[in-house]
Each structure stands twice: as C-alpha cells, then as structure tokens.
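See the structures that follow.
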Structure 1
Amino acid sequence: MANIPVFIITGFLESGKSTFIKEIFNDPEFVENEKILLIICENGIEEIEKNFLDKNNAKLVYVNSKEEFTKTYIEEINKKYKPTKVIIEYNGMWQHDIIENIEFPRKWEIAQIITPIDASTFENYIANMKSLLIEQFKNSDLIIFNRCKENTDKLKFRNNIKAVNPSANIVFELENGEIDDRPLNLPFDINSDIIEVKDYDYGVWYLDALESPSKYEDKKIKLKGIAVTHPKYPKNVFAFGRNAMTCCSDDISFLGLLCQIKEPVNFTNKEWIEIEGTIKIQFLDREQREIPYIIASNYKLIDKIEDDLVYF
C-alpha cells in the first residue's frame, strides 16, 4: 500500500486557505482517481459546498477544538473514509506543536506545508503579532502572498520570510489571481564594478546571495561585518557575517559565509572588519545546492557599527 500524502494548509482566518484549497481541486492530476479527505479545523467565510465535494470525490470533516484533534480521532476518520490523500486546513490560532507532535495513522506522510498570506494585512501582523505570524510559516514549504498590489513591497515581504525560513518557496499573487513574477528590486547595483552593500542592506544581500548565488559569481563586493576564526578552519579561512534578529531579542542568528584570504588570520575576538573581495560559488554535495563564499583581497579593522543587528 502506497503512502498517503498529507497537505497541511496553515495561516490566519481569512488568509485565503479555503480559496487555495478550492484551487487545488482544479488540478486534474491532483484529484483524478483519488479519495480525498478534507479536515477543516476552523470555519472561515469561504464555505466548501457539498456538490463541489461530491464532484471531486472528497469527504469533509470538521474539528471544532484542538482537544478534539487527537491521534484517536484521526485514526477513526481514517478508518471510516479510507482516503488516498488528505488535506488539513489548520487553525491559525492553534499552536503548531499540536500538529508537529500528533502521531498520524500508518502510511500518512506529510507531503507539503503551504501557507497563504494576505499581503494587505502582512505588515500589520508583522508589527503587532510577529511571533504568532512566524508560527504560521516557519516550517512551510510554500508560501503564497495573495491579494498583492502593483506597489506591494515584495522584497521586504520575502526577506521577512527568508530570515526565518530560508528554504521556503515564495509566490506572489495579484488581486486578479495572476502570478506576479516581476523581478525584485535590490537596494544596490549588482552590475557596478564593486557592489557596495550599505550596513542596513546586509540582510537583503545575504538572503539574495544564498537564494541566487550564480548571479553573484565573480562579482566584486565591499561590506562590513564580524570576522570569526575557528580552530577547525584552515589558517587563511574565516567566517564573516552579521547577527540578525529574526523574531525577538532572544532569537538572534548569525547570517554569515566563509571567506578565504592569502595570509593567515586570527579573529578569535569576533572582530568588526570592512572586507573587499570577489564572490565565488561552491556546490555542496550533502545539501545538493550552491553556496557563495568570498575570496578576500583585503580588509581593515573597524569599530562596531552603531546599529549592529540585522532586522527584517
């Protein structure tokens, strides 16, 4: 018996979860010859009609409280409906450790976690409910910003996501439902002789370089950050980066990459430096992806910058 894929749709109420689920059913390859079980953990404005379910050979069950969402309940509905695919519309106000810790029936396997986000309310949530919003997308494979406008700050939205979940795929969808595939505007000139990254743009550069390393290959760069050596590193290699606040003051991460220079260096005290060098690319077999690193031509020690944290 094949595994039963489970698709988890997370997000706040009215973020577009039910609309997205209906769009999934429009894909013939997704529904053909399948018995789909749809588990709804909250009641939204968008209702799913019975004739829609019948047409797609889908069964719908509601979970009215997190106390009801247990291994025993899931086992019961699995036995009753015998699905070949499962979609869970998760309640945006429930802690995610509920679904992270629940023991699914045998053969159930999480295939994808998808988070629709209403672009028109995203900044308000980031400003006032950041930690709760992060819960929605921290483990997501795909994040869809819907209801985008022509002037939506896609770069800012993307950086907020990537700071917490760098591996997530992000899609921007306009109000008419079309995908907005216009390139993001970077706050520095990638085609200049030397890419000079301002202090407050480090996070933008770092996340973009990790996501699209090939476009930076052989580019010269100049930027400021913290240099750190390690006993396991070769004498001429050091880590370079900045500390970033991804959620709150207790959640500080080092956003960095390796640098190589001709002469041996020793930055055991985490020195602040300004570095100039050339970006190179290396393929990591264990992660099956390319990562950037810097061949440093020179550096100089500097004072710690005034606002030393990277924010998103």
Structure 2
Amino acid sequence: MRIVFCGTPDFAVEPLKQLIQNNYDVVAVYTQPDKGIGRGRKVQYTPVKQYALDNNIEVYQPISLRTDDAINELRDLQPDLMVVVAYGLILPQTVLDIPKIACWNIHASLLPRWRGAAPIHRALLAGDKTTGVGIMQMEAGLDTGPVYLQHECSISEIETASQLHDKLKIMGASALIECLKLLESDLLPEPMIQSEEGVTYAKKLEKSESQISWQESAKSIHQKIRAFNPWPGVVAEINGESFKLWAAESVNLTSSCNIGEIVLANKEQLVIQCGDGQLKVTEIQKPGKNKISIRQFMQSKTNWYNEKD
C-alpha cells in the first residue's frame, strides 16, 4: 500500500513516526513551504519535513495543491492512500480523488463538535469535560466527511493546550494504525456520516484573544489560561502593570474587593477579584522576562502584601 503523508506541525510527527515504525510504505511527505524566522530570517524546516528527511523520505512543499503541476506531481506518485494531519493547505476534490482507496484525516475532536483549525484550544475554552480523536474520510467541506472511528478521553481541570495536544497526538497515531490494520484485514467498517446536530466550529486562535478582562468569571479566565498555553498566553493587568499569566486556580473567597483588585497578597499567594469568583495566580511572567512561580514573583512585590505573615 503506497501512502502519501501530508502534515506540518509537531502534532503530525507522531502519526508519521508510527507509519514508519510499523513498516508502512510512505512514498512521499507533503508539508508547508519553509519559512524564515527571527531577525536573520533563518530558514526553519517544519517538524514533519525534518522527521521525513531524517528517515530518507522524499518531501514535497507546494504553495498550493490547486495547480496542474502540483496535481500531476501527486498523481505520478500513484498513492493508494493519503493521510492528512494538520497539513494547512486545502485539498480540492481533484486531489481527494487521486488515491485509489481514500484520503484519511486525523482530527483532534469528537466530530461534529469542533470542526476546524483549533479544536484542542476551543474545547478548553468552552470548558468541555471530554474530547478525543477520530479518523475521517476527507471531503471538500471543512471536516464534514464520514468517520471511521473515534476515541474519547477526559479533560482534567488543570490540563493545558500543550498537555492535551501531546495526549491527543499519541491517540491519533494509534487510531491511524488501528484503522490501517482493519483495512488490511478487510474489517474496516463503512464510515459513519456525521450528525447535523451538535456541529461547532473551532476557528483559528488570534493573538488578540489573549487580553483578558477581570470582569470575566474566574472560571472563564482559568479556561483561557489553559487554552492559550503555550500560545499566545493570557495578558492581564494587575495593579496597573501588564503581565502574562501561565497557571492559576479558580477560587471562591469571602471578599468585598472591587473587580480587578487584589484580594490576597503575601509571600506565597496572589488572588485577584473577578466578575464572579477570584483567580489565584500560580505562574506569572513580566514583559521581557522568563515565567516564574508566584512565590518567586511575590518576593519582589512586598508593597502588594495585604496580610501579615
């Protein structure tokens, strides 16, 4: 079975790795074009490209898959199956029709909930208790294709986007191999058409979403801190200064403080009044500095203290 793999970020490396370790014939890898980073615009390979090159797999990086040249190039590879994981380019129907078997996609949600670009982050922002991964047969629509299988997992109340990402990429790679083995054994069921009920869309994260207001509930801010870790982080104003918040807890204390005021500050703690409840900050970052624990931070903020040791 000749497999063409399409993916770009770290999330897609694990499925590619599992394909190679399970001796599947990955004849080519498609990934986003290289980009320059930093002041020197040093070229950086995508994580998928680097892994493919390390394993002597040919890499293709078209700007688009809509041109005749790109389509003919893919057709010449004669793929039986295409596997797409966070590739970042739209695949037109002409491309989806090329593989002899199908074009599969690994999606990090329980479809039809959170179709789109940022399902992990949107699940955390919404306060979802569960999520999962699925193997879907691709269609021209946005994550609308029928689903072969889905595996569910719980989301803990302290899990960040980074942690959930790492958990789901392992689950996604495992589900892909499971589907392939079912296919090889002629036991793969017909994919199930997605329900029209419960459809939600996970739009791409924007940096502008990082600024929070203390008018929001402590629970909502806590969910944002988890969802925006590691990017873009939550930006908040405390005592007239701007900080990034990287970890916190939602608490309920008896308080007569106004929204945005410090409820409790000492060597160990910093608690801010929110629109509903309070937020206990546990990891913080000054602009231009490294993130540190609240204990380290409060050593330099003795003028904020409102409780005797």
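Observations on the structure shown:
- Comparing distance in nm of label points 7 Å out along Cα→Cβ at positions 135 and 231 across structures 1, 2, the highest value is found for 1.
- If distance in nm of label points 7 Å out along Cα→Cβ at positions 79 and 271 is computed and equals 6.8, the structure in 1, 2: 1
- Between structures 1, 2, the greatest calculated value of distance in nm of label points 7 Å out along Cα→Cβ at positions 23 and 279 is seen in 2.
- Each of the structures 1, 2 was assessed by distance in nm of label points 7 Å out along Cα→Cβ at positions 87 and 287; the largest value belongs to 2.
- Entry that produces 0.20 once FRET efficiency 1/(1 + (r/R0)^6) of positions 31 and 199 (r between Cβ atoms, R0 = 41 Å, to 0.05) is calculated, selected from 1, 2: 1
Every read-out reported here was derived from the displayed coordinates using simple, explicitly stated rules and does not represent laboratory data. Nothing here was measured: the structure is a model prediction, and the numbers come from that model. Cβ atoms are built from the backbone, for glycine too; each structure is taken alone.
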